[in-house]
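I've put the structures underneath this note.
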Structure 1
Amino acid sequence: MKNKIIVFVLFLILSNTASANVTLPNIFSDNMVLQRNSEVIIWGFANPQEEVVVTPSWNNQEYKVKASNQAKWELNIPTPKEGGPYTIIIKGYNEIVLKNILIGEVWICSGQSNMEMNASWGIENGDEAVKNAMNPNIRFFLVPKLTAMTPQNNISGTWTECSPETMKYFSAVGYFFGKRLQEELKNVPIGLISSNWGGTPAEIWMPEEVIQNDAVLLEAAKTRKEESYGPNQPGRAFNAMIYPLTKLKIAGALWYQGESNVGSAVYDKTLSALIISWRKLWNYDFPFYFVQIAPYKYGEDHFGGAIIRDAQRKVLQEVPNTGMVMTSDISPIDDIHPKDKKSVGIRLANLALANTYKTNTALVNGPLYKAITVEKNKIIVAFDYADGLYFKDKKADLFEVAGSDNVFYKAAAVIKNNAVIVQSDKVRAPVKVRYAWKNTDQGSLFNKANLPASSFITE
């Protein structure tokens, strides 16, 4: 009897050892895209001191490491130029083979509902886009909505090839961005990770301690109301939906959010903190391209939407390697989910192609406020990206000026030498200018690329 017990105990020990298999986080699956021309981290879990051997088929070299006493392991592995499909073999006590792996460009697409919005919601020309979406060189990873009190080390999900069935339920902005990128980069594979949640404020998408350690951000976060459709507590989506990705080498991030922060007076500080905190965790100042929120009737008794648009404009000046897409010309004021997602995706891609990939030399930015010069009763407004300034439909009625009393009056505006000269009979000594400062103001000032100018107010 005693011998039987010993044998049984040994059997249990051996069974446990054998079942302590090497496992991978879900971000590593068949069909994934890894960042090209880079050094990527591949990581996972195993028995403490278990030797893990990773062999990618692009160079057939073996990379070895022993799991730590925390049952974790990671390896740095060089990736070649774009290509595939490849396999990756991971061996410990067991063996995992990842198949159909491509090497290309990996982007994270995050934010709230306008980034989440997919063709099944009803986008412009959506049926046609879905029908033509067969593209195995674009891959999707859709992160489910999850919350956590602390940073997590895994997420649910798996990589899929782009097809009419998968594209229909993936971020439309992300898809059109990836499609344009791929066309311009001559068929480089594109990996898109969609991690977003409709109706959520920016505070839930960054580490909680970033907000707790900043009195201004903390005060703003306290004004977030509890909502039935999503979390409002700092860090909750970040912990579950962004942190598990922070070891993954990416080309950059796309961000479309801000509607749920309307009412905040410090959104520029909030968004800047989010970008900086992400880059710190990724240990890399990757490009961060975002979409300026569209005009919408938030209520005419306040300027909350215009204030957020201006805050987003300020982030461009405050945080390097960022870019912003304006949407005031492609968005109806009565729909908080504008249906033209293709234009948004293409404009984001044009920013990346110009600034990140250096393949696009065209003008890709709308006019951005630069400076003012006061000349008696007139103010001359200078813009960056001002080539070919014009007023669409000859409407020049979105500029206002104010004197030292800070009371704004509608101003007449004319374009001269790619600058705008504004004046009002009611303001003899103007000191401030603002443009498109109502929540519903759709842009009327454009440049030669037919891109609209951003809302702004001078300090």
Structure 2
Amino acid sequence: MASQATLPPPAFMPSDYGPALRPHAIDTLRGLVSVPLDELFPSFAPPIATGAPASLDAELERVRRATREALARVDMSRIEAKDTVNILASEHGFGLMGGWPYAEMVKTIREVVIERTGCRKVSLRLAIYRGFREADEVAQHFGFNEAFEGRVKGLGPFDQGVEVETAIGPMHLIKRAFDGTKFIHAYYDDPREMYFNRLLYKSFKSFCMSYARYETRSVYHSMFGNRSGSIIPRALFDSDFIQQRYAFSSVLCTTPMGVTGIDATTDLYAIDRRITRSHLETYGRMQRLFAEIKDCVAVWDGGRWGYYLHGGGLIFGTLLTNHSDAFDLDQPVVAGFMQSPTNPVNFSRNKNLRGIVVNQAWVGAGIPYVTMPFTTPMYIVGEEQAQMWREDPTNPLLMDRAKVVESLEQGIAMACEKGQTDKLIVFDGSYGHLTCSESLAALLRERAPAVDAAVGETLLPKWLAQRGLA
């Protein structure tokens, strides 16, 4: 089957953390195609939402209906009419398919809780990283202020904390997240850093990375490796402090095709097992297909941080760090400097990535890219973006190495010439299809059948067995 003509990516939220939104690569470049993922892997089930602008209203209605159906099976007896309830939402959900499917799930949770329990004091807590204006941007863009009747507050890792006793010692959560009598864990299955957390208890990650103070969050991020870090969010979730306030979880579920449904229950461990199995089956195939790319130039073309921009459902970080099989727990070395403790630290990278062209993306705001142009040629489109990078205190010297170009076409031409490749992959937020050059599309179609067979027959059984899910 031939690749389709280019399909539009999701619409993104304008933000002070990035440049003014500009035309996407598919609007300005010739020779790009959209490869349908179910053409590569026929076992992929169709989604209920991809964030496609032309069908967004219909997609959100399907998300709303799926949320109501999932919540109908949830025991909400822990919530009383007199309670004050916080719905906890995390920032990266608003980077999935433009953020609208996740926002719709969150709004629907509020509606159903009020209907089922009689509790009207239902507030939204937006857990944001370090961008102090981001919560306000999210609340305004997605209409949360109106939907929650003004009961919306942002929270971040430097806000006032509360000490919590856990099975492994005292830790610190953010007080504002738990200032109600009950809370609802409104999450998404977080198909981002699969190379880092290795699909181990990902459903619990936000209890550390979204709801915890910086001291505790840093323990997870900096003191534990790829596999052992999950002990921190699980210890927090299992603590008496959390369990006394916990109502239930509702999780937006995805595959590389898009949103596949909502999983809601009081048993977060059960949700996690289901998500892990699904991710290994689907994202595992896309991850191993990305590993077949031996030379390419990547384009950042979306409204979030470059590491976390999606293409074919996988973030750019997967391509950057795809040295080996991150899902194989027998392999100690996976991403960047998170290595075996017997090896010296180094900023390793995927040498098959020959260049990065930044058409549009958020600047650091606390996320370091400073080593990137030292290992991979980096081209920044336009002076507006270049100046934002120069002023970003997280990434000193980045612009001493990156090159400013006048246009996307110029950046791609220079990157492809220097990298000696004609293969181009665009991270524009797309799910259900991958935006790329014809040459890369041909390679992916050629390699996909073998990858499909290898994952289904050999790798998936091994991955599942390693996690006790065989």
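Computed from the coordinates by the stated procedures, all read-outs in this text should not be read as laboratory data. Computed from a predicted model, the values in this text were never measured in an experiment. Cβ atoms are built from the backbone, for glycine too; each structure is taken alone.
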Checklist entry - Computing P(r) over Cα pairs in 10 Å bins from 0, in percent gives 4, 19, 27, 23, 14, 7, 4, 2, 1, 0, 0 for which of 1, 2? => result 1
Checklist outcome for this item: Across 1, 2, distance in nm of label points 7 Å out along Cα→Cβ at positions 88 and 376 reaches its greatest value in structure 1
Item to check | Structure (1, 2) behind the derived value 5.0 of distance in nm of label points 7 Å out along Cα→Cβ at positions 40 and 240 | outcome: 2
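Which of 1, 2 yields 1.11 for Rg/Rh (Cα atoms, Kirkwood Rh), for residues 136-183 alone, as computed? Before the final figure, lay out each step's value.
Numbers: 1: 1.06; 2: 1.11.
Working through the options, I get structure 2.
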Item to check | Label whose coordinates, when helix-only ellipticity at 222 nm (-39500 (n - 2.57) for each DSSP H run of 4 or more, over all residues; to 500) is calculated, return -9500 (choices 1, 2) | outcome: 2
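Compute distance in nm of label points 7 Å out along Cα→Cβ at positions 160 and 448 for each of 1, 2 and report the one that scores greatest. Provide the component values of the computation, followed by the final result.
Numbers: 1: 4.5; 2: 5.4.
Going through 1, 2 one by one, distance in nm of label points 7 Å out along Cα→Cβ at positions 160 and 448 is largest in 2.
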Next on the checklist: Using mean count of other Cβ atoms within 10 Å over residues 112-119 for the comparison, can you identify which of 1, 2 gives the largest number?
Outcome noted: 1
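Using the calculated result 19 for relative contact order in percent (Cα under 8 Å, 6 or more apart), pick out the matching structure from 1, 2. Kindly include the intermediate steps, with their values, before the conclusion.
Details: 1: 12; 2: 19.
For relative contact order in percent (Cα under 8 Å, 6 or more apart), the value 19 is produced by structure 2.
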